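Structures are listed in the sections that come next.
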Structure P
Amino acid sequence: MNRDLVAFQLVRFLESRGVEKVFGLCGHTVIGLLDAFRESERIEYISVRHEQIAAHAADGYSRGKNKGVPGVLMTHLGPGLTNATTGVAEAGLNSIPMVVIAGDVPSSYYGRHPHQEVNMHGDATQFEIYKPFVKRAWRVDRPELLPEIMDKAFRLAVTGRPGPVLVSIPMDIFSMELDVKFFQRRYDNMPELPKPGMDVSDAERIARMLGEAKNPILYPGGGVISSGASRALTELAEHLTVPVLYTLMGKGSISDDHPMAVGMTGFWGTEFNNSMAMKADVMMAVGTRLSEADCSSWYRDETFNIPPTKLVHIDINQEEIGRNYKTEIGAICDAKKALEAILDAARRIYPDGVKRPGLAESISESKNAYRASLMEAQTSGQFPMRPERILADLREALPKDGYVVADVGWNKNGVGQQFPIYEAGTFVAPGGLCTMGYGPSAALGVKVACPDKKVVALIGDGGMGTNVSPLATAAEKNIAVVWVVMNNCAFGTIAGLEYQHYEHQFGTLFTREGEPYSPDFAAIARAYGVEGEKVESAEDFKPALERALASNKPYLIDVSMENAPVVTAGCWNINDIYVKRGGSKPGRVWE
């Protein structure tokens, strides 16, 4: 066996970069690379049944590691490449580092439209499909260029705003011989790349703004978690006694049981959370793009009033500063470095801290009142179950350091709103593209990255129905994810929106002969070789969940749930658009 072939050298390069897992699916363009993976003693290749699963799993793996470690995805050309697009785009919009290695047509066949090539608008250009959502897409034209490109790819994926990159490699290059010097000179080319920090003068100015403000708030996004800045954020909140609101992706950046933790804002935020945000005179947003759902479609008098609220916006991506709101101070820097600099400045300027009497009590009273408003639903014995009870029972059964991997719908919005998260990074959700079907696959990657942690995937029946084959991979590799299918026989969130505006639910309900219909997901799980249990009463759910968590095996629980909407206090522009179409009242205009 010729180990000087490019495929074997590529695998040795991946080993040198600390890659331990590669998620993928076979195809004729990548079997040369599979041959090399087979020989590796340091990399485990995890085969899936659909390329979107591989992409979401690689995403979940990176988020489970939470140390700037990119997920690695291998895919075939044509349908393999296009199947993976949604998962790679989700990672891109969530700033998740990922390296995609794709097989391509033989280089000698450029222009001849070989098997499975997409070339309607250009020869050998199918890698350009990825350009809108990756940081860069390369096609390798010569074998000696591959080491340099792979070196660039791994560095680019994790620097600046993290994200996915694509390297498209013609299949014949995998089987070419290459002088080992080209790869060897790249093995140790891993320079320490300092992340952009904050000037002392800027840090002091921001610290004074927060300290002198009457009603300041801290507003972390996902960048706080990915940069490892949660501790600095928490200590800053404590030192200056500043309440912390957060975005969906920022949930977990401060423990939800902390006295200064308030909760999520926006469309799925609570009335108290949004009102506190509107009353702020200074708001420091860190590691967030201030997205639509978190900001109630940027309407005034809903979540934020900027101005008169003075916005300090800190993000590693310069394009986000000033995009949606007038910004008093903008800083392009790493979230952790920024928060540490501001914390140091605050300790110098206010050595005894800043006291805000009564603030912690006010936050506590509001949180207690909100919890009391949920109590009836959380303890309800009705069946199909109330979704609030599903979440409450899960919180009691899951260890504080356990992971919750959400999909879209109740299992994302409800968790963001009312499910306490205690450790940074343990809430994993599709906040960018909001892909239905993300959760079942991403949970695989999270569990592979964190084998000693409990991982529960909360999935609607619509999301689980998009692709059940993550169960096959879990069975083959004994990946002990617990899937909880919150089954309401519907695309529940859209059904609710449609009924609200059109008084019907056409195209959103699952029915058979006029009755609600759902496949038996527990039976499907068992058919795949995964433990499956169908819950028949509210009282049976928590014991089933405890059995599943204790089993340390892949396990699926199918629980019938009432199709009840998540109660919202914010707004979403689509609601006004629908109302406008119906003629009831004109839609609001964003200011």
Structure Q
Amino acid sequence: MILAGSTKRRLGRVLTLGLVVTLTAATTATAAPSTQSHGGGTPNLGTNVTVFDPSTPVAQIQATLDATYAKQVDNEMGTERYAYLFKPGTYGTATQPLQIKVGYYTEITGLGAAPTDVVINGKVEVYNRCLADGGTSNCLALVNFWRTISNLTVNVNATGQDGCRSTANFWAVSQAVSMRRVNFTNGGLSLMDYCTAGPQYASGGFIADSKLPATTNGSQQQWLTRNSEVASWSNGVWNQVFSGVVGAPDDSAFPDPPYTTVAKTPVSREKPYLFVDAKGKYNVRVPAAKQNTSGTTWTAGTTAGRTIPLSDFYVAKPTDSVRDINFQLLIGKNLLLTPGVYDIARSIEVRLPNTVVLGLGHATLTAVNGAIPLDVADVPGVVVAGVTVDAGLKESPVLLRVGKKNGWDWSTPSNPTTLSDVYFRVGGPHVGKVDTALEVNSNDVLIDHTWVWRADHGVEGFTDTQRWNTNTGRQGAVINGDRVTATGLFVEHFQKYNTTWNGDKGTTILYQNELPYDPPTQADWMNGGVEGYAGYKVGAKVKTHSLFGAGVYVFNQNNPTIHTENGFEVPNTPGVKLHHIMTVNLSAGIVDHVVNGVGGPADTTNTGVPVYVKDYPAVP
């Protein structure tokens, strides 16, 4: 076997770290042919990736995107996945704007080195779904999940739209939706679709590394905006968090308005992105990790980081075997997952430091036969981005594991393993079973936007009582490593603790949780002699922990008499500090206290009205 120089170096590092590599066994795997074009042409990224060129007629692009939207607008639990990539240039004109509507499992992204290299004259939008009376009423964004926009400029142009639609670029979304590296140069942005019939509720969301116009938050229950610039921000429902945002609103009047502002993000790393260079070759830019930052990474020049040619990636498709994928990772390739659903009966193993695993179009890994779909070694600098991980019919111990318990400590604060836009599902499109969805054992890990979801609805056809015993997920996120940072941690509906944080010196900036809807009885929702499990638990041995902007919501619709003693449970030590936290009742069930017996109750006497604790422990 002849190994390229970079591959030799990476393999050498593994051997130095003491891992045993048996090349003779590995070479028996049959590698699929490469889909990378090594010249300046467009690589083969699969049938569900479309690359547009500025010379493509606007009408043709519009028709293609409209056709996909028509298929995906209601396809919440489907298996179709799409990515639409735009080469550098301008799309749409003043008189013929390109007005894109984004449905489920659809990614819209520019291929420029900077967001300003791809300009959409028009809009990129998400509207409410109207779920009653033939699509004319009960209009809301509460289930507008799983879609992506990134790395482009939107010059808002509403030509041809009616009066209400012409007032803003609408982005009415909820969990598992990201807007990254987006530059708005005209008009306004609304995170609420106020042009449809009510109730217009929304439960998002996440923006990072973007330059925003005047932004209307509207009906959004919670939102995180990180390392961005905003001209102005209005409205807010329960929990609006800003971290490292130039122009962020003042939060001194909390909870009215309910803003939480962190001046600088303690640890950040932007998501990797595809781009086309001046020679027409495809590359992936991997931004560097930064400490204590604010504002965007690109307005003052190229985003700091490293560039990896696409030829250094194994471009996988859903029919590829995990054996082939693991062999390519072992010999030093990075991994690009093209859109689709991958059945994973043995773990995809990421063993080498600085490996990048990048999914396009919400590529989805589904556990088969109780496998752990993605297993990341305790090494520094791994980046996993744009990947959804689903539980399967047989219970898995974990869906994504970072490091082993009591494993080697090869982490480094300057180069954290990073999870960006990594989403988890237990149930929904099919029955799912897992003990713990996300387990982080390594130190120095960054979780940058995740939704860890045990499904409260889906296509399985279960009643809530049946779902409790069938779609089983005991724990959402378990953080055992030290110095772990989470920016945008959304965890919902697990049957014990939704989040357990055992590692020291951890930080979470925006936490959103709904307790499970479906415990049949109080006896099913008991933690020993304690009624229920807190939505966020910090372990008893933790000495230092910081939480900024967090909410635990209760909606025990299966049995409205059920109690949960505390929304948050933390050790009483000076180094564990919670800032701007709340509980809220959504019309069923009771949370007796916000944290450790303080605050509350959130019950049906104050439905929809948050119970806030500004600081815990209280600041004198």
Structure R
Amino acid sequence: MSEFGALSLVPPLLAIVLAIITRKAVLSLFLGIWSGGILYAGGPNPLADPSGWATDVAASWFGLAPTFDWIVAAIIADEGFHAQILIFTLLLGSGVAMIWNLGGSYAVRDWALSRLETQREAGTTAWLLGLLLFFDDYANTAIVGSTMKDVSDQLRVSREKLAYIVDSTAAPVATLGISSWVAFQLGLIADAYDDLGLEDHPSAFEVFLNSIPFNMYSILAIVMVGIIVATRRDYGEMLDAEHRSWRTGKVYREGARPMQDVEADLGEPAADEPRLLSFFGPVAVLIAVTITAALWTGYEPGAGLFDMVVDADYATALIYGSFAMVVSGFVLGKVYNIIGVREATDTTIDGFGLMLTAVSILVLAWGIGEVVGEEALGTGEFVAGFVGEFLPPEVLPVVVLLTAAFIAFSTGTSWGTMAIVTPIAIPIAWSLTNDHTMVAATVGTIFSGAIFGDHTSPISDTSVLSSTFTGADLIDHVRTQFYYAITVAVVVIALLLVWGTTRWSPLLLLPVGALLLVGLVYALSELDAHRKGVEPVPTAAEQEHTGGPVKPAAEENTDTDVDDTSTDTLR
């Protein structure tokens, strides 16, 4: 149990509240880390010796010394994993810039617009692409977001809606198949079983397979995206965002701060004749090299395919893949005589600039992770230990889900949440029930809780990257996605309570959950639309203009006739 107790919750909650109120993620995250530095420097009992506490804080430059120590530590944490992710992110920015300058984005936009005629078709395409790119959530958001942004803009899909589609398929899909997420969790499962000291127990992979039906949030979050896209019914702040986009063509609200605006930052493409190969070539290279490199890094003499997947170094593979993506841009530019080496080099550097905001937020979000870590304030241990005192077996999966969700919400990291909760939850599940099925259920709910917490947190790395590659405002994305994430979580909690008391198969409960989501989407969209005096889906008049030219809010700051209510609901 953390010696700081409930005080350990202050830094992450302060960062989250400030981010929601001010919409300034970088400032909010830094102030959250700094508040942790002040607490850490003074010690856990400021009231016991106020003058001594103040002296200790002053000696640490008012908490700035540990603050910057944590930020530096966040970059080099996990044996350089975070530094590798930063390199990958910067190279992805260069890859996106290269595709843009070669005219690939225009080519895809023109190709898709000749085939996609409605917002439903655009949303469905983004959803299906998200399902296909299952091997890593970061690469998923980069490819799907970059592919669909211009198309969805032309069809007047709000940036908030596209960010939701991308975010709510990327990480959930990555937890259901062979991916970097699953490889990480398999190691945690194996370590937890080793600590139990059981002579006979299922393999980590068998436990993972049995846990998939219990990963209800991930499964139903994907289903929820399909429902929202198919019905075109929205509620909460997403309803406001979509009505704004339908009526005015403003794909983000006036005053929003899109995480990325390629056209504004890079100007017009150099290509006179946009080619589809300029888009799909670099993307195909990214995917092929990443998968090949992952298997290569996991290879040892005598290793099978499964061993190669489990032991792969996915961060290194992503760097190789993104670097190859940039190199392919150099090659295509030369082959088609679009850009030379000098201009391609400038484009690469400009691409780094596209990602500076995302990188800044990622570093500070990881910095919050250092603040709440075991060697600092110990927030995760405090939450897990506090909840662990009240665990009837019937509600264990729900409690594990909510605990993981709160830690992920507070820290902004799903993987960090899994690392904290898995070693605690698996032994508890075994000691309470001596049942491997309950262990599998616990593993599934850890995944679910971690992703649910991420989907509702403005300091989540996946939220940052989803906003970046769809060109959405980070806080607007989180606020609009919040309502859908909560809806799915409520249904999942109900299903888990039913399972805990009846032990009905989760494969039977999941279709019930999908039907409940359909009913809730229809009911909540009607209620919210009636409350706001609008229609839950586009009217015929609005649909006539779908596909017309967009006018991003940043270009129309003088337009005062827009009824933008998207920022009112949560304030």
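Every number here is computed from the coordinates shown, using simple stated rules; none is lab data. Predicted, not measured: the structure shown is a model, and the values here were computed from it. Cβ atoms are built from the backbone, for glycine too; each structure is taken alone.
Of the structures labelled P, Q, R, one was used to calculate helix-only ellipticity at 222 nm (-39500 (n - 2.57) for each DSSP H run of 4 or more, over all residues; to 500), giving -2000. Name it. That value comes from structure Q. When distance in nm of label points 7 Å out along Cα→Cβ at positions 51 and 243 is calculated for each of P, Q, R, the greatest value falls to R. When relative contact order in percent (Cα under 8 Å, 6 or more apart) is calculated for each of structures P, Q, R, structure R gives the greatest result. Out of P, Q, R, choose the structure whose coordinates give mean count of other Cβ atoms within 10 Å over residues 203-210 equal to 16.8 when calculated. Working through the options, I get structure R.
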